[in-house]
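Values quoted throughout were computed directly from the atomic coordinates according to the rules given, and no laboratory measurement underlies them. This structure is a prediction, so every number in the text was calculated from the model and none was measured. Cβ atoms are built from the backbone, for glycine too; each structure is taken alone.
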Structure P
Amino acid sequence: MAVKIRLSRIGKKNSPIWRIVAIDSRKKRDGAFLENLGTYNPITKTLVQFHSEQLMNWVAKGAICSETVTKLVKLHKKTA
């Protein structure tokens, strides 16, 4: 099973919120995920919630981050 760390959309129409999730790469974008790793609001461009320890655990186990998640992790490191 190949695990990816990518975004999953939640929120209302014209008001998106993106959840950062660890998910099987064969699942749909908004399908069942393994673990919730954080939440991102693209309107205010802020990480509402972010679990960096859990994300690093998944990366250590071999999970691959998407390009967007990699950018968000860098954004989090700059602000922290």
Structure Q
Amino acid sequence: MKAGSLDDVAVGSTVRVRDVAGGDPVSIRLLEMGVTPGVNVRLVGKAPFGDPLELEVRGYRLSIRRREAALVAIGDR
């Protein structure tokens, strides 16, 4: 898989987090919730209109908005 952001991932895919952009409260909260560089994240599902996204990270499920997922850079697994 080529590098991109978490909001571009297909349902069922597992990707590795490369970076979380920014120092704003949303980016910091994502890091606090375990979305950190090097961790694998699986996209479990999307709501009917694509927002929010349901992720599986570190053994638990997390729902985030697409604009928040766009802050998460991903790379090869």
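Compare distance in nm of label points 7 Å out along Cα→Cβ at positions 16 and 48 across structures P, Q and report the one with the greatest value.
Going through P, Q one by one, distance in nm of label points 7 Å out along Cα→Cβ at positions 16 and 48 peaks for structure Q.
Upon calculation of helix-only ellipticity at 222 nm (-39500 (n - 2.57) for each DSSP H run of 4 or more, over all residues; to 500) from the atomic coordinates, which of the structures P, Q produces -3500?
Values: P: -8500; Q: -3500.
Only one of P, Q returns -3500 for helix-only ellipticity at 222 nm (-39500 (n - 2.57) for each DSSP H run of 4 or more, over all residues; to 500), namely Q.
From which structure (P, Q) was Rg and Dmax of the Cα atoms in Å calculated, if the value obtained is 11.0, 30? Walk me through the numbers on the way to the answer.
Values: P: 12.1, 36; Q: 11.0, 30.
Of the options listed, only Q reproduces it.
When relative contact order in percent (Cα under 8 Å, 6 or more apart) is compared over structures P, Q, which one is greatest? Provide the component values of the computation, followed by the final result.
Details: P: 29; Q: 44.
The maximum falls on structure Q.
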